[in-house]
1. Starting from the value 21.6: which structure in 1, 2, 3 was mean projected area of the Cα convex hull in nm² calculated from?
2. Any idea which of 1, 2, 3 comes out highest on distance in nm of label points 7 Å out along Cα→Cβ at positions 57 and 281?
3. Given -15000 as the derived value for helix-only ellipticity at 222 nm (-39500 (n - 2.57) for each DSSP H run of 4 or more, over all residues; to 500), which of the supplied structures 1, 2, 3 does it correspond to?
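None of the figures in this text is laboratory data; all of them are computed from the coordinates on show. These numbers come from a predicted model, not from an experiment. Cβ atoms are built from the backbone, for glycine too; each structure is taken alone.
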Structure 1
Amino acid sequence: MKEFVAFLEETGDYSLDLKHQGSKYFTVTAVIVEKIKLRKLKEKLSTFSDSPNMETIIPEIIDSDFHIYSFVINKRLLRKHSGLAYKQSFIRHLNGKLYKELYRTYENLEIIADFTETKEFLEAFKVYIEKNHIPNLFNQSEFHFSNTKEPELLQLVNLISRMVFTRYEQPNKKQVAFSLLKSKLIRVTEWPENSVGNEITLSKEEAEAYEDIIMERAVHLARDFIANYEDEKDAVIKDQVNFTKYLLFHLSLHPESYIATDEIIENLRIFKGEKVSKHYLRSNVVAPLRAKGVLIASSEKGYKLPISQKDLIDFVHFSSLRILPMIHRLQKCRDQILVATDKELDIMDYPEYKELKQYLDRMSG
């Protein structure tokens, strides 16, 4: 089993009394590296340790083997939707949520954080893990904090944590380096969950009738699927859950754009540990999700959660380009056999093709 190291950092304050000055968000960010690849990343970072502007290192390390996992708390909605009003209850609930999210993905994880400054949440999270993650005969996984000092990586996670925080706290502030990090962000979990979609601003082109209904329904159905299936052990269902989470994450950052198929496959590989084919993605992930009612728009550009009529029409058009030619070819084949056998053999004359036969009969008039 692969072993990983997570470098953790928190950004923002804990106050839930937003009437006084304080941040609107609180974020916890992890830079996650497979242990066997840690040395190479450290060596690369060490060459930039004296850089006066740390953001300039992002383009230089973007091809390195690390990933980013962030937990974003919208404090403005937290009291409204969760009933949490006090710092200690907020920290306690977040401890459990973060542990569950990380442990579900990384059973063997060494966690490193910088405690040279007081960091109340991370200190509480360390205590939480020590109390709650106790290996036994049936669970030998290693999930623990380490006292190891890795200044280069801690400096990197501090930078990235501030960039993720700024993306939410000051959404209009331009961060050139942050756009480069998108390929490294494997997941951003937002809490409360129904904050996704609440603060998305669409362009004039997307601002059309029914947009709120379409986006709200798409987000609700995606969240509902995740809630019902995220604890399943089946590998295929895990892929479906991870795919749906990635759609939600992408929606929060780039609501109007599609996710390229290759990017989705790479994201699934990170969680699955092996690469899947495009056929697997279509047949084992997307198709079953749609069958369960999850709304997924698709086009030649990739996949996304629909936020507008245009997205839905894209899906209809994309599907019709494949479905209609197949139906016409099937009809021609059927007609040829009917003519050749003087209508004695109808390849649609089987119980399992009843609906298809009725459709083809209506097509032929």
Structure 2
Amino acid sequence: SGSCFGGDIGSACLRRRQFLAPSQAMPLSKCRPAALGVAALLLTSSSATEPIEKDVVVIGAGAAGLAAAQGLHSAGVDFVVLEADVRLGGRVKTTSWAGLTIEKGANWIHGPYTEEGENNPLWDSKQKYDLKGSFTNYSDFKMLTRQGDPVKERISRRWQKRAGIVVEGCIRKSAQMWEDAEANGYEPLEKNDISIRQCFDDLGYSSKAKTPLKKDVAETFVWEKIDFEFTQRPKKISNMWAWPMNGDYVAKDYYITDPRGFGYILEQIAAKFKTSIQFGQLVTRVAYSSSGVTVETKQGLTVKAKYAISTLPLGVMQAGTVEWDPPFRQEKISAINGMVMGYYGKVYLKFPRNFWGQEEHLVVTGEPVGWATWAVNL
């Protein structure tokens, strides 16, 4: 998401091979944005010292910045995009490895469409450019213990189903909590809130886990349903605010495997206004008032504009490396510092032989939960 400053604004699908891609979620809360990606695309850079005057300056050429630029371009607005890196796409990075095109960052389109037929804009782009991939089938998996022993399918299937039923129960409980809060005028609204962990316990999720193995399997599916989605332990997640994860969009995930890379979408978007993107420009100061905004970069570039759209990452905002003039109010600073983003570790591994089979996923159960627990069979 971005912030506006300035005056008052008016109006080739890959075959499965002998590869695994384990994914580990670290315990930090996660904001789940729609997935976007882009391969490196060098467009234009500037070391000019003369001020540039534009109607709008966009800070950042990641997905949010390019979406803003696309809207401005379509409306015929005179704008410039400033990007600190030498490539666009932000957290989305495509690379080649072992003869494959792989995504170091974003990989999925989450929630491609609604039940009413309204498409996620990313899904429209996927269809427009025929980006290859497949819907993730979370039920197509093989489970092993940490010692490499296979878990009986009837046990793993039973607990995956049980976890799914409990999640649906927590979603219904969340809706009921909101109805109760509004009907009773709770202040704050979260007065009757509980954690997702408590919701699982209230619904008796682990009550039938009578053996160490079943307890491990039960916790593995808590991790898959909750930790992996939110990058936070369920005891720290609000059950009221957690659901639904994809808003009105269906709970489906489309895994991109196109050899052009996920970022091909952004490449095509940026191609329409590539001369308006300035790379290698690290913004250090933003001065704003009712009469306009001035943006300065470490490289000596100054941009004067009527408005600015900031899409700086949360980490940059928290680091305080950009000077804002006038400084933000303490309330805004506290809000920025109070937010956290989730971190995922993605590792690609190649083995001399296939030891895991043809299932789409390999799931490893046991302590430590969340450490290389889930892998994709490429």
Structure 3
Amino acid sequence: MLTATAHRIPVKLPTSSQLARREPTQKEYERLVTPSRDNQKKIESGSKSDRVEFTTMDQARQAADSLTFHPLDPFVSSVASSLDARSVSEPKNPWAREYMYVSVEEFYGEPIPVEVGFDQGPDAPMMIILPGIFGGREGGYSTAYKKIALERGMNYAVIANPLSEESLGEEPVNHPGNIEQEAASTLAILERLQEKKSEYFDKVTLSGYSYGALLAANVAKLDEAKREAGADALVDGVIAVSPPENLFHSMEQLDSLRQVYAEGAGPITATALLYKTEIASYGYERFMESGLAERTEGTNLTEVKMADRYGSRNGMEEMVATVDSDFEHNKLPHPFFEYFERQRVLDNMTYVQYSSEWFSEDPWMKEQGITPEQLADRNSYSKALLLK
């Protein structure tokens, strides 16, 4: 008779200090820094509708000149403001959100879902929210913009960033990062929305952050060109927050950040929790009262790493992996047989490398006969503002 003896295999669990040193994944980080819904700031529709109205540009400039700004280190500000944005509750429960689906077959193989908020009814001002790089419809900054719109008596619509996981899932025709084609696709989406609900989309204000701000300026440029050709204007204004002047040069600067925090950065989890506590106490409006506001160059290495890793680099690695597969480049090591080598390559990926080895092979780019750097130059923020 055969017998079997069970042997206990010792399992060494990670210690609390090891867990603290491990960097959170993107989703773990987002869960970590996002307050529970009960502790989020609620959106009160129309609560700030008594906003100042300007009748001339001089009045607007004088008001802007009177504004004051926090003298914060940019990376400290980036971490603090992003956590503050996440402290805002979504205007509706996830299962109660409204979406409009529009087809722009020349740019995407699948219909594009656009989240809309029609709380103010027809004929109210419409804010089009264009998130920053890799930003989706439900990200922190998108939600903060929804709050701004609804509290000031505006409706809103959110179009996910073209480099986001959401947009990449809609079978884009062009490689992500083509700001010229992305501006054309965004304008096409707006035109379809206007066709479907003209009472809400007669005139729109574009509101973009970072990459979305550059995109907004180029959408306005295309709309202006159509207006000069005799078409009715669709874009009535642009709000651009922290736009990059030149996309290619900005990507080069982002690539160099990892050298800044190569040594000396502290634990991300502990730092994120500290910021979460301070934001809960002060909000961003009073953040200067926090001791964290004193951090600056030399003492901000953890913030540099957090801003880079969770604001850009993780999204870039996921984008490259998706592009490599969906556009059939197959340059990366196999995801199963060469998993660890694949992760090593992605961990060391740079924007410049993506531009030269993947983006530059886009058929549209080859047809135009231009490089990624030339594309960025002809669609810079300054040239978009010239509207020529």
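1. That value comes from structure 2.
2. Numbers: 1: 3.2; 2: 0.7; 3: 4.5.
Top value of distance in nm of label points 7 Å out along Cα→Cβ at positions 57 and 281, among 1, 2, 3, belongs to structure 3.
3. Working: 1: -15000; 2: -7500; 3: -13000.
It must be structure 1, since only it matches.
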